[in-house]
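Please go over the structures that come below.
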Structure I
Amino acid sequence: MKYMLGTKGRMTQVFDDKGVVSAATIVTAGPLTVTQILGKEKQGYEAVQVGFGAMKESKVNKPQTGKPFRYLREFPLEADSSQLEAGSAIDVSIFAPGDIVAVSAISKGKGFQGVVKRHGFSGGPRSHGQKNKERAPGSIGGGGRAGGRVVKGMRMAGRMGGDRITVKNLKVLQVDVATSTLVISGAIPGKPGTLIEIRG
């Protein structure tokens, strides 16, 4: 499995050989530094731990002494990853144009939102006499429904965004090893600068 960490950049447009345009996102990815190889003997599972993003040694907390990275992540250790060892680097050259990847990131936080924005409710009627029910949720239960209580999972107003979102089947359009840049088709969760995980 191919994996990479990066930060989201701006969106752009990419034209292919036939002149078809695609929306794309520019990602500054890697290089990653292998910080530890986890094995079944000590940790109980096989994985590779990688670090991304430089960080001052003075700001590293005690458990991470010797690993001056802003982000540490673990990925499954594949059979063909035997050449990896602590200190080795992984860059964007592991990807090639045309690769299909899944991208995970934390979506933008939107604060406390009503049901129209959060769940796509249509709101109340636009008739004469409409006053303060334009964006109201309507009935939430009671009476004979579910014993007079509000059932779990009822779609109501609440905090929106800030969730881990995974978008699958995105295509790598361009790879630039010199600038550690990937151009990936479509939109990616989060705002510019958000940490993203890329898995192929």
Structure II
Amino acid sequence: MTQVFDDKGVVHPVTVLKAGPVVVTQVKSVPVDGYTAVQVGFGEKAKKNINKPEQGHMKSGSFRYLREFRIDGEPTLAVGDTIDLSIFSVGDMVTVSSISKGKGFQGVVKRHGFKGGPRSHGQKHSEREPGSIGGAGRDGGRVAKGKRMAGRMGGDRITSKGLTVVSVKSETGEVFVRGAIAGRRGTLVEVVGK
């Protein structure tokens, strides 16, 4: 993340996304596939690391990532077409999806914001414990499904809607999107215009 100033001198917190050109690898249609979508490829991958079926599918290059985006109406793109940053302009509203940072196995205080136990009055090791998890009564002597407990945290697909494109730099292949986007440096990010 960084910050940029607009022409009025107002500062905007932005996330800088490196957006390379994507190539259309497949166009899906209702008669053949039951729905309309466009599959695109992004990133480079050595040809020796791609199996034969994938090589046959990706005739227009060897891509590290393949993603599919559903569309309304008839597709205007064909296999081999390139989509670049010219589809974005300043002020566009976009939806951004990415995988959040994985944080490993975490306790209930960090994972769910539990308060923990009392810090005094004879309590020794109950500061960050979950407390009672139910039991008989309504739950019927079992742990109810969805009970908030310790476990693996992060590594989820996060979608942020209604973000604004602040700047587009075609020469460097960068898009500046207002606000924070989930994930670490190097995370694959899907940006979809409205």
Structure III
Amino acid sequence: MASEGQPLVVATRNAYKIAELREILSGHELVALADDVELPPEDGETFEANALTKARAAQRATGRAALADDSGIAAVALGGRPGVRSARYAGPEATDEENLARLLDQVPDDGDRSVAYVCAIAYVDPHGSERSFEARCEGTLTHRPRGDGGFGYDPAFVPIETGPDDPRTMAELSPAEKHAISHRGRAARALAEWLERQR
């Protein structure tokens, strides 16, 4: 069951993700995980496994309802890579820019540039009950980054849902436009709808 009226602990160190989740889940109070709580390594084979591992760790450390997300990009030309390794694609300490540069370098210029964003959000209530929600956003990969918004692979991801006449990347959309179609937006709304039904 959901923990009514209590803040949800977000199991991430990524300030961009926390800010984005706060915008999407505006009806819920989200608090960042304390710096002294150690998160487990993201070594699962699926986005759901990684999200659940982090949410469980945050719930055990705080005794409060916790949520975590794991997300990434899957390129058709690379057999679905980088997938769950998206945040570390160019190495364990790689920056967003380095990861994106490696992806753009590895996807052939004249090959299939279809990509998909995938996000799994896991929720663990104060008693340890678990739920997870997964969503996708299909798109194509640009040849060069464009835009100053978003983070991660956003500057090279053109979502299909904005239409064939809209060449903007995720990094060129407004936050509201992005949240309406993004993988994280969809998964977070599914969580929010489920939490509402638990009230």
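Where is distance in nm of label points 7 Å out along Cα→Cβ at positions 99 and 131 largest, in which of I, II, III? Across I, II, III, distance in nm of label points 7 Å out along Cα→Cβ at positions 99 and 131 peaks for I. Largest in relative contact order in percent (Cα under 8 Å, 6 or more apart) among the labelled structures I, II, III is structure I.
Bear in mind that the values in this text are calculations on the coordinates, not laboratory data. Just so we're clear, the structure is a prediction, and the values are computed from it rather than from any experiment. Cβ atoms are built from the backbone, for glycine too; each structure is taken alone.
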